[in-house]
Structure I
Amino acid sequence: MTDNTYNGWTNYATWRVNLEVFDGLSLKDIGIDLDIDNPNETYEIGEYIKDWAIDLLFDQECNKDSLVASYAMAFLSDVNWDEIAQFMIDEYKMEAL
């Protein structure tokens, strides 16, 4: 079995996207109001931040069917969005204390 973890994250893609896209941003910064009573919050926030990151990637006028876009989407498919979501939720809860 191969260990693909990277700097404490699931893998390199998850670490890099968290570092380069979400570092320094809070849930509020990207338009999320946390409902701490929602048992599905990690999944729902994971899906939201995934869509947010993809929108950010394709914010510029670009061909979404290009080879570069295809590689970018392949890289993003390796990201553990739930892990980033949980990290951001934990940060939110720590700030609330």
Structure II
Amino acid sequence: MAEIIWSEKAANDLELIHDYIATDSPFYARLQIERIFKSVERLNSFPESGRRLPEFSYLPHREFIVGAYRCIYRVEQTCVYMVTVVHGSRMLTEGMLEES
């Protein structure tokens, strides 16, 4: 079973997503965040289940889609590092994958 570790950036992304959706609907904001967390939990048992990033297939990062959001992570041994969560309409850059 893999351990899920959220980067500060990924946690901050979730907060921003929640706040943005909550301006129209606090209910749907909470629902979207819950969906993301539930999908991330699946990585405990299936850490390699996401697809490689189409834009950067040479990087070790993977992703899965929840609604309009791309949840991007990487796997190292028994740990899954959640790197970022971005809206699917945004152009992904390598800089967005930096965890520091």
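Just so you know, all these numbers are worked out from the coordinates, no wet-lab data involved. Small disclaimer: the values here were computed from a predicted structure and weren't measured. Cβ atoms are built from the backbone, for glycine too; each structure is taken alone.
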Using the calculated result 12.8 for mean count of other Cβ atoms within 10 Å over residues 71-78, pick out the matching structure from I, II.
I
Answer label among I, II for the case where helix-only ellipticity at 222 nm (-39500 (n - 2.57) for each DSSP H run of 4 or more, over all residues; to 500), calculated from the coordinates, equals -10000
II
Comparison of I, II by relative contact order in percent (Cα under 8 Å, 6 or more apart) - largest value held by:
I
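Matching task: 24, 18, 11 is the computed value of semi-axes √(5λ) of the Cα gyration tensor in Å. Pick the structure from I, II.
Working: I: 24, 18, 11; II: 22, 16, 12.
Checking each candidate, the match is I.
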